[in-house]
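Peer 1: The following blocks contain the structures, represented as structure tokens.
No value in this document is a laboratory result; all are computed from the given coordinates. The model shown is predicted, which means the values in this text are computed figures rather than measured ones.
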Structure P
Amino acid sequence: MENKKLVRLSLMLTLGLILGLLESILPPLPIPGVKLGLANIVNVVVLYSDGFVESLLLSLARVMILSIFLGSFLSITFYISLSGALASVTGMSLVYNLFGRDLSPISLSSFGAFMHICAQLLTVSILMNTRDVLYLFPLLSILGVMTGIITGVISSYILKLKL
């Protein structure tokens, strides 16, 4: 990997960590478990600029490092975050590979947010051994797509800057 790319990806990881930390200290939204998903901005930008592997590795590193910072490494919260990150980046990559640059960052981010919610609810259902959490799926998926639109708009703007 060339030095310039390594430095840029390191900066993107740092940005993802800062956004994740910022989101962890923001007051919670009115609905439990709903966050803006600001770190997804980094995933979308890196997916467009570098590809799936880099986006996936950055996402995994961010989840692991952030969970260590927040004291939740290998906790239920860690596995919920990890499942959401894996599903989001993988889902966005699959859709991106199918539709390429014809798909806007807004659409891609919205789909990633939807996949994130699906994986997190499934993980909670398995870890807590209950299906009751799945009743939240309609509400959380709508809110997830809405937050995905917000992060997609920001990602779109950043991609136009051609950093």
Structure Q
Amino acid sequence: MALVRILVDGYSLLHNWPELAPGAPRHSERARDDLIFVLTKYVDATGDPITIFFDGAGAPAGAPKNESRQDVEVLFSRAGRTADQMIERAAHRFQEHGEVLVVTNDLAERETVSGFGGMTVSCGNFIRMVEDALTGLQDELRRHNRAERNRFKRLR
């Protein structure tokens, strides 16, 4: 079966990726925005749609807001629910449509998702996947630009 969606525990990933938003608190809007930006580039490079889940209970008024696009979706839990619960429910529901990949360092969550057939990956391994994909995209763009410059020089 094909991978239908990557489900990301946003704060788990942020706590394990200190290079994003250096110096910013891990629960800050700046850190969340940096994560969303990088994961949007990852989706552009791979085509694998992502949903990023954040615990939203107790957030300041006016923030956070759910953001939705077909390929990158950002969801915040409401009071009384956790991002983990939302991820487990989404992973279970997506199972009938194909493979899901859950990104978290929460071992209990990974065991729950694995228990009903979902795939899981640690934050560290996923960060390497993202960095490799973005490096590959940069290399491809450099090759393409070089070829276009050479083609343009030949046409002159």
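Peer 1: With helix-only ellipticity at 222 nm (-39500 (n - 2.57) for each DSSP H run of 4 or more, over all residues; to 500) derived from the coordinates and found to be -26500, which of P, Q does the value describe?
Peer 2: P
Peer 1: Okay, next question. In terms of volume of the Cα convex hull per residue in Å³, which of structures P, Q is highest?
Peer 2: Q
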